[in-house]
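Next up: the structures, one after another.
Read the figures in this text as sums done on the coordinates, not as results from a lab. These numbers were taken from a predicted model, which means no experiment stands behind them.
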Structure P
Amino acid sequence: SVHKGFVDGYQSIRSRVRAAIQSHFDSPVRSNYTLLLNGHSLGGSLSTLAAVDLIASGFIPAHRLHMYSLGAPRVGNRDWAKFVSSQVLIPSQSHRITVDEDVFPHTPTRQMGFAHQIGELYVMGADKVYVCDEFEDKECSRSRKPFLSASAHRRWFGVENFFGKRGCNA
């Protein structure tokens, strides 16, 4: 099963996402392009659901989709994570990026039955990246418990990221 809040969030944007992708790929010039989905935090969960939906429904072939989630919470239970990892997403094209002591990838909890799909890239500090190929790999972000922090959620590759009034002026 999948977290209801994440599913509801994705359902609220699904038709617009599909329409935008379809209009992009309808152009003969772009017909062989690869789609890149990415998102941070909740956006990472929505990107994961979008990737699974687009591939499982046949909307786009798996080999034409790459997905990167950054600091995303767990989306579904272990059965869902196994299904997604083995039958939907291509592991070399699907990456779940976590950082240092970020607390959000540890929510919802494993004790509640939730699990991540495989494909974790664990970032430590400014320049160390570990490739983790197991479910909930104890050598990666899971190794940081109980030393988790919400402030780590905005620090990537040693850089503190702020948006809005405190950061990006775009």
Structure Q
Amino acid sequence: MALFDRVVNDEPALRGLGIAVITTSLDTESNTIDVELSTERLDAVAMIAARHGPNVVARVGDPTGALLKARGTIVVRVTDTSGRRVEAGVTPIPLFAEIPLDSVPNQRDRDGNVRFDDWYAGRWRLTAEAPGYAPTSVELDLSPGAEVSVEIVLLPAP
């Protein structure tokens, strides 16, 4: 469909205007193109409608514009209450948007160290899980281009 191609080809220009396209999909039943956006611009939906017409339905899934900002690094150290490092799986969950990020993998390291490089800026919840311990979560804010270190202390499972 020509309109779909036009919307997809418009993505670089939209980035220059402070709008990142997260997903673009064609709804064949309603003959519309659904576009999910990452932007801080309040006029983004109206701008998409003006550029592409009524058959393009835009929605802001990430009002923080995280996809446009420099990414950062999260360094995690998992320990028990005595300070001994614990091999644990750590799962990051973005709290800054309703967007479907490409896989957010669980990471594991034998020494209790986990590093997430090149992650979107914003608020994250990290949950550590290990056999014999209760799952534990912490929340942190990752600034654009920053490296944040956090320690997650696991308590014995009840």
Structure R
Amino acid sequence: HSRWFEENAQHSSVKVLIRLLRDLRNRFEGFEPLNPWMLDLLAHSSIMNNPSRQALPVNVAFRRVLQLLASGLFLPGSSSIADPFETNNIRIHTSLLLEQQDVVCLTAQTLIRILAVAGFKPILDGDSSLITEATEWNGTLITPLDKAYERPAETKADDGTIGDSEE
């Protein structure tokens, strides 16, 4: 991975965006499932994958990362980002559990709503409660989203009943 990074992510904007994304992952619990390799590929794709093939400015790429994650880039059935080291077009998000994919998406959706109303400063200031508590920005109330995915109840093999509770 380090050789790929040296060859493909040498642009300073990519390195700055990776630092920002690592900081977001450390501050917002919903981004904890994203491993460093996912962040590297996400940053590179967001900055370099555009029609002109010229590096986007960091502020545009940062917004683009949140937009991509909020739109469901790492949800089942999405195009995602192919891992350049895997054969058969393996997508980088397939190592995440469904619950983790959902939490990454809803965290990004909440942050992109804050970004649209209040700008970059609240997100970069480091307040991790932005995704857990309702906040008001310029007269607009932004409430955190609920999880869309819930793990189905497990089936007990011995008696054929469904659920985890004992009666």
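Can you spot which of P, Q, R the value -0.44, -1.24 was calculated from, given it is log10 I(q)/I(0) by the Debye sum over Cα atoms at q = 0.10, 0.19 Å⁻¹?
Derived from R, not from the others.
Of the structures labelled P, Q, R, which one yields 25, 51, 22, 2 when P(r) over Cα pairs in 10 Å bins from 0, in percent, for residues 84-131 alone is computed from its coordinates?
So the calculation was done on Q.
I have -4000 for helix-only ellipticity at 222 nm (-39500 (n - 2.57) for each DSSP H run of 4 or more, over all residues; to 500), calculated from one of the structures P, Q, R. Which structure is it?
Going through each structure in turn, the value belongs to Q.
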